[in-house]
Structure 1
């Protein structure tokens, strides 16, 4: 068990507190924050796709259409 704790501390998965206990919450909070970031990025991408799709529906110029596709 001590070897596993030492590996977790070295890998940054847990932190040793002043009262000599071990805290894994920063590792799990980081995972949650990363998940929220990915969700936020995906939402932004969907908004941009919707916005560009609406703009493409109104455009008839082929040069502008090529720019919107990129």
Structure 2
């Protein structure tokens, strides 16, 4: 980061997908998720033992609709 440059993070909370970007080397770099994708489905789910986000939550929505939220 250049001297005097302030770090910045942008979060796009979309209705279907969300993403995160950082200002780096005078441009925005979109961060990849743990599956290597630049966007993550806007889903959150809860089970008895864990909290799921993104693809993991979306993939189990048919089995757990009551405890799955999407925007």
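Computed from the coordinates by the stated procedures, all read-outs in this text should not be read as laboratory data. The structure presented is a predicted model; accordingly, all values stated were derived computationally and were not measured. Cβ atoms are built from the backbone, for glycine too; each structure is taken alone.
When semi-axes √(5λ) of the Cα gyration tensor in Å is computed for each of 1, 2, which one produces 51, 11, 6? Only one of 1, 2 returns 51, 11, 6 for semi-axes √(5λ) of the Cα gyration tensor in Å, namely 1. Figure out for me which of the structures 1, 2 the number 24 belongs to, where relative contact order in percent (Cα under 8 Å, 6 or more apart) was derived from the coordinates. For relative contact order in percent (Cα under 8 Å, 6 or more apart), the value 24 is produced by structure 2.
Structures 1, 2 were shown, and distance in nm of label points 7 Å out along Cα→Cβ at positions 8 and 40 at 2.2 was computed from 2. Suppose you compute helix-only ellipticity at 222 nm (-39500 (n - 2.57) for each DSSP H run of 4 or more, over all residues; to 500) for every structure in 1, 2: which one lands on -1500? Of the structures listed, the value fits 2.
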